[in-house]
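These are the structures in question, set out in turn.
The numbers here are math on the coordinates, done by the rules we state, and not lab data. Since this is a predicted model, take the numbers as computed values, not measurements. Cβ atoms are built from the backbone, for glycine too; each structure is taken alone.
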Structure P
Amino acid sequence: MNPDQTPASDQPTAARKILIIEDEVFIGELYTRALTKSGYEVTLIGDGTKALQAAETNVYDIILLDLMIPNVTGIEILRILRDPARVPPLTAKIIVTTNLEQREDVRADIEHQADGYLVKAELTPHELVDFINTVK
């Protein structure tokens, strides 16, 4: 090996891309700051229509999806992205983030379609990063 070459194992890995769909500016900025500081490439969008368009590009590894956003709700976005007829299928993991109390059957349906479900009021930015680090 040439001394100027770095072994493949020492090559930096590409940052995982995260789309945060969150209309509460303060929460969005907290999540963005914590995840960026931890090495993630983050895009924050607070409008459901624009967020759906971004998610459909299929370039994100993880989508943090708030349920209550303007124009297109998070539940509608989740259903569109998880449509079994979707070609190509979405590759991103979808983690629902909400403060809404859900009926047990509604929450079960959301959890069935999503790859994770987090209650924002019970989560610090550090805990969010710890959780995201476990998502494969």
Structure Q
Amino acid sequence: MISKSIVRVRYAETDKMGIVHHSVYPIWYELARTDLSKLAGFPYSKMEEDGVLTPLVELNCKYIKPAYYDDELVVTATVSKLTPARIVFYYEVFKDDSDKPINTGYTVHAIVNKDMRPINTKKLFPDIYQTMEKMMEEQK
């Protein structure tokens, strides 16, 4: 399963050179990741209500080509790896209907309870784990 989120670059997201600032891409990743969980039918708000949190433990972001003010971008997100206690999301940012991304990245998230202790979602929250598996398996 792949989410596709549309982003129009705002002026405040650019630097003095008129290029999207590097710090903005992780924010767009979060938007796409949130859209992916909604698309899968299990939004983050529901996971958190159930006591499952996914704090960020690693972020990778590769800048290939710049984006500029008022560009319309598509940010995709998918699950690339899953264990009962960890999930990895992969992202691509596209511009101008190109089939080549201008940015790629991934985030690694621990899966923890409200006390920030790692949990085995496959055992304790099988519905959440199955939803995450579905996100990873349906790469369409």
Point to revise | Origin of the derived value 30 (relative contact order in percent (Cα under 8 Å, 6 or more apart); candidates P, Q) | key: Q
Check your understanding: Given that mean count of other Cβ atoms within 10 Å over residues 16-23, derived from a single structure, equals 12.5, which label among P, Q identifies that structure?
Key -> Q
**Study point:** Origin of the value 0.10, where FRET efficiency 1/(1 + (r/R0)^6) of positions 96 and 120 (r between Cβ atoms, R0 = 30 Å, to 0.05) was derived from one of P, Q
**Key:** Q
Practice item. Figure out for me which of the structures P, Q the number 10.0 belongs to, where mean projected area of the Cα convex hull in nm² was derived from the coordinates. Key: P
**Study point:** If helix-only ellipticity at 222 nm (-39500 (n - 2.57) for each DSSP H run of 4 or more, over all residues; to 500) is computed and equals -10500, the structure in P, Q
**Key:** P
